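Student: Pasting the structures in now, so scroll down.
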Structure I
Amino acid sequence: MQLSTKHLLGIKDLSSEDISLILTTASQFKEVLQRPVKKVPSLRDITIVNLFYENSTRTRFSFELAEKRLSADAINFSSSASSVSKGETLLDTVNNILSMKVDMVVMRHSASGAPHFLAKHIPAAIVNAGDGINEHPTQALLDAFSIQEKIGSLEGKKVLLIGDIMHSRVALSNIYLLKKMGAEVMVAGPPTLIPTYLEQALQVKVEYNLKKALQWCDVANVLRIQLERQNQVLFSSLREYNLAYGVSKKLLDGLQKEIVIMHPGPINRGVEIDSDVADSSQSIILQQVENGVAVRMAVLYLLAGKKAE
């Protein structure tokens, strides 16, 4: 089986069959990662450029490790240490890299739509590792994989996204994926951080009372406040935010059930989530990090297609 698309630009472009194929393939690669020898020769002749125009730790390391595990040749590019700092354009940079006969580009960029622009202009397969406030498809895929692993099929599950929905590419990719796979989705947070179009356009429930939202869900995915993307004051203070929307042990203990806690990272402890929740048995945050490598291996392998055979 193959993906219906040459690139992974966003969950919006994938079919539910594509998503299922990626998750099934990731499951096979996770078994590989449990072996004493964690390397397979699947992408031995494939060259991949990691093109990161925006700071990243977990996503970049996860992709690099996935590439190494698949035996691909990886080139790491950081815009601050390149000709970009001297004024080189995005297309010039990529054309220079492509002249070195590269098969695939993993790209993170602060501008929404940058990977889509590349996909129109160059022949290599493009993987979106996060573009502006648009999408972060591999994060949504690893979140879905982690939920499936913990509580089974996504269909009919109630998943809550808490926090800065407006500036979160993770939220948008998660909403697209969860809806395509038959889950129910709710968002919770301050009214200033929740886009007004969500309820109508994407059929997502909106709740401003955190306790009610937590009582409704099976899984809560807690998102970081993206202060670096906010160009105006959208809530009074981090302390006020924590009091109204911080996920605490006391809040969870007050529910009549146990829910699964997730976080895409990096965690602001004591702001959107308390340490005793992040480190509790309800949390699958570290499993998300582990699953990220298997999911990204699956994406790279499937996009490489016939070249990987």
Structure II
Amino acid sequence: MRTGLYGPGGFFVRPDQGPADHFRTSVHASPLFAGAVLRLIERIDAALGRPRVFDLVDVGAGRGELLAALRPLLPERVRLTAVEVAPRPPELPGGITWAREVPDGIVGLLIATEWLDNVPLDVAEQDDDGRLRKVLVDPATGAESLGGLVDPADEFWLRRWWPRTGRVEIGWPRDAAWADAVGQVRRGCALAIDYGHRRDDRPPFGTLTGFRGGRPVTPVPDGSCDVTAHVAIDAVAVATGTPYVLVRQREALKALGVDGGRPPLDLARSDPGGYVRALAAAGAEAELIEAAGLGGHWWLLHSVGLDERGSILL
């Protein structure tokens, strides 16, 4: 999985394409998402006392779409950093730093939209004797076979977070990656937005899949497709040891003013053009908060050095 995504010729480092060519995230769905993030930034900025420099760090930034949308809307004292393994896109506007590692000493907001689902992990499955063995994949064909037994670190994590039998996805690398990222925040918030599940509803057959051209495909780790698995979000949440709020995107966006409500019909009579624009915006909002789609994603917001973590989001 690591080689297929981030190795030479890997899916996320290929210069001839970007993630948006293959799958649609909230960032790509509508500029209304960037507007909601802007309102969250304003709340965090106020809670921090409007520091001289406010850091906005986007981990797994794709081609920098979110930061490019926000740059014209933010004051100059906001320092924008995109963290991504791919080379800096030539069309990215100035005022955005491009880095391979999360910077330290962040005062502001670290955000990761659909990054954790691409942090590589191992998959395991029971053999005929009931022992968990790692699933091996032929990188050329995607054909699977069972390899060696899971190691003690895997067993330790599974006993706590994925105790069900069957096919399991060993999520501690995501816990470690997120804890390391949040550890770079000195004061402010860290927000992970991703699809995932909790201990009581782990999927019995796992979630590992591939995406190419907007369609699910066999997850062959040859660089030709995204290889992704849902996040054990409850395990990630407690890995940092910092206070957090965990809600669905639908609830979070509504708290930030994205409610999907249709404009009043009276507007159609008084301002037909304005009504059409408001109706289009309502449709875009509805996509972002649809419970069976993007609205079902988790928002995991950590607070670091702030006293009012609950009021920042909800």
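Student: Rank structures I, II by mean count of other Cβ atoms within 10 Å over residues 49-56 and report only the one at the top, that is, the highest.
Tutor: I
Student: Using mean count of other Cβ atoms within 10 Å over residues 137-144, single out the structure from I, II with the greatest value.
Tutor: Across I, II, mean count of other Cβ atoms within 10 Å over residues 137-144 peaks for I.
Student: Taking distance in nm of label points 7 Å out along Cα→Cβ at positions 113 and 209 for each of I, II, which is largest?
Tutor: I
Student: Given a value of 2.2 for distance in nm of label points 7 Å out along Cα→Cβ at positions 25 and 185, calculated from one of I, II, which structure does it belong to?
Tutor: It traces back to I.
Student: One of I, II was used to compute percent of Cα pairs over 35 Å apart, and the result was 19. Which label is that?
Tutor: Here the read-out was taken from I.
Student: Please state which of the structures I, II yields 2.8 when distance in nm of label points 7 Å out along Cα→Cβ at positions 89 and 121 is computed from it.
Tutor: Answer by label: II.
Student: Name the one structure among I, II that helix-only ellipticity at 222 nm (-39500 (n - 2.57) for each DSSP H run of 4 or more, over all residues; to 500) of -12000 was derived from.
Tutor: Structure of origin is I.
Student: Quick check on the output: 3, 12, 24, 23, 20, 13, 5, 1 is P(r) over Cα pairs in 5 Å bins from 0, in percent, for residues 177-256 alone, derived from one of I, II. Which one produced it?
Tutor: It traces back to I.
All of the numbers you see were taken from the coordinates with simple rules; none came from a lab. Worth saying up front: this structure is predicted, and the values here are computed from it rather than measured. Cβ atoms are built from the backbone, for glycine too; each structure is taken alone.
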